[in-house]
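Just below sit the structures, each encoded as C-alpha cells.
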Structure I
Amino acid sequence: MTAHELMVKTNHYLIKDGELTAMQKDKIVRQLLVARSDQKTKQSFYKGVGAGTGTYPVYFIPPFNDNKKLQTVIPMSPKTHILSSNAYELDILRLLSLFAPDHPTVREMVAGTLERLENSCPGGDCCQGECFHSSLPVLRFFTVAAPDEKEWMCKLAAKINNGIDNKYKDNATRYYWLCLSELPFDVAEPGLIKYKDKILSLINKSAPMNTEHAKTYQPVMYYIYRNCLSRFPEYAYIKERQPYVSEKDERLHFDSIL
C-alpha cells in the first residue's frame, strides 16, 4: 500500500468511527515517515513546477503516478500540483500529528510547515484557482497540528465560507464540510449554519451504491453529514447513528431526521 492509499484509507476509517490500537497507529506512523521524499525527488519536483516560494510542500512530494494528480481525501480531482501536492503533504502530516504529536521528526516537520504556510497563497488570503482549493487541507491540518492558531483558522474559514459557492463544484464544498465537522465549534459555526439545511436535505435522502466509487465515498459523506449536524444541540441525538444499506433497495440510508 502506498503512502497516499494509506493516508486516504486511514482518514476514511477514522471518519466512519473507526478506532485504532496503539500498535496500529505506530505502524502507520512508521510507514508514513518512511515515505518522506529525498532531496533528489524534491529538486526534480521543484524544477518541474518552477517553485521558488512557500506554495509547494517540503517533506512529502507526491509520487509521479503516470503524471496523474492524486485525489484528495474527499475527491476534488486536482488539476495542478498546487492542490495535489499540498493536500498530499498536509493530510499525511495531519495523521502524523494525530498519532505521534511528540515525535521529534513530526514536531520539526509541523513547525517547518507552519512557517512555510505563513508566507504562502494556500495559507493566506489568495482566492485564485487551486490556491483557494488548497486552503481546505490547510484548514483541516490546523485542527490537529496547530489547534492554538485560532485566529489563522478563523481567517481561512471565513475566506472559504465567503467564496466557495461562487467558485467551485460540489466536491470542494464537501471537503469543506469535512473541515466543519472537525474544526473548533466557534470557528465552524458560520459555515455549519450556512449549510445546515443543505446537509439536512442530503442526509434524509438515500444514495445509490452501484459503483465502486459510490461504495467508497458515499458512506464517508453520510458520516460527515452526521458529524456536522450533530454539533447542533437539536441534532446531538444522531451522533451515534450510522448509515446503512437497505436490503430492500440496496441504497445507502440514514434514519430520517426531522
Structure II
Amino acid sequence: MPTCHASQMSVSLVLPTAPYSPNRGFHATVWYTNIGATCYISPNNLLYEAVSGPRHAVVGSSLSGAVAYQSFILEHGQRSYAAITIVSISTPAFKQVVRAHGGSCTPKLADGIVLLGLGINWPRKYFALREKVPVCTTDYFNVEGNVIAKKLTPGQAGQATMKTAISALRDFLDLWRVAGFAVAARQYHVPSSNVMNSFRLKSGAVTSWRQVVWTSSNRFTLLVRSDLHFIGSSGPWNVGDNDFYVTFTRSTSSGPWRMNIFTGL
C-alpha cells in the first residue's frame, strides 16, 4: 500500500479557545485528513517550529525522540492528529526542568507555528497564532510535539479502552501469582476478603472477553474467560477455564482502573 503523500492530505490547526496564560501554557491540535486514495502513515513525533515576525524566524523547535509505533492505514476521509504544546515558562515545575537540564530560559514571543510535515519532502505549512506565546530561545524545553495518532471511531475507541482494562486485569493476575491476592487487590483496587486471600495462584491468563454492559468509557462490565491454576485449593474457581464478570471503573480517562471481580464469595 502506498504511503500518504502531502498532495493528498488536508492540514488544519485547531487553536485553543482559551488564550495562553502563565498557568495553562498553550495547547493546540493539528489534523491531517486523507482526501485521496487509501494510504498508510508511519507514526512519529510531530515536528514543528515556533516562529516570529514576517520572515517566520525560528524561536524554538519541538524536541523529538525516536518512536517505535506500527504504521496505520488512513482511508479516504479518515484523519490523524497530534497535540502541540508550549508549556508555561512561569511555573515552578518548568523552572525545575530547566535547572535539571543545566540550562536557562531567555524567552522570546512567537506569533506563529510552522509544521514540518510527516515525512521527507513534505512542504512546510505556516499557521498564525491569535496571540504571542513566550518560548525559550536558549533551551526549547517548553516546546513539544506529540506523536501522530489515528482518530478512532467510537467503536474503535471502545475496543481500545477495553483492551487497556484487560491489560490491568492481566497485571492483577500476575501480581496475585507473585505476591498473593491481598497485595494484588490493594494495588489494583479490587475488593478483597479473608477467604479470597487464602487461595494461591500458580498461573493465570485471560483468554477472551466480551462486553456485557457499557455505561461509559470509565464504567463498563465484561464477561471474561480465563485459564487459572492454583497451588492447593482453588476455592470458588475452576482449575482451567473460568468465566466471570468484571466491572471496570475509573474516575478519569487517565486514572487507574478499579475492578470488581464477581467470584461468588
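No lab work stands behind these numbers, since they all come straight from the coordinates. Quantities reported herein were computed from a predicted structural model and do not represent experimental measurements. Cβ atoms are built from the backbone, for glycine too; each structure is taken alone.
For mean projected area of the Cα convex hull in nm², find whichever of I, II sits highest and give me its label.
If we compare mean projected area of the Cα convex hull in nm² over I, II, the biggest value is for II.
Taking percent of Cα pairs over 16 Å apart, for residues 133-212 alone from the coordinates of each of I, II, which one would give 68?
Comparing all candidates, it corresponds to II.
If helix-only ellipticity at 222 nm (-39500 (n - 2.57) for each DSSP H run of 4 or more, over all residues; to 500) comes out at -5000 when worked out from the coordinates, which of I, II was used? The partial results should precede the final answer.
Working: I: -20000; II: -5000.
Label of the source structure: II.
If mean count of other Cβ atoms within 10 Å over residues 117-124 is computed to be 13.0, which of I, II is the source?
Label of the source structure: II.
To which of I, II does the computed value 0.3 (distance in nm of label points 7 Å out along Cα→Cβ at positions 93 and 141) belong?
Label of the source structure: I.
Identify which of structures I, II gives the largest calculated value of mean count of other Cβ atoms within 10 Å over residues 157-164.
Greatest value across I, II: structure I.
Taking distance in nm of label points 7 Å out along Cα→Cβ at positions 21 and 229 as the quantity of interest, name the structure among I, II where it is greatest.
The maximum falls on structure II.
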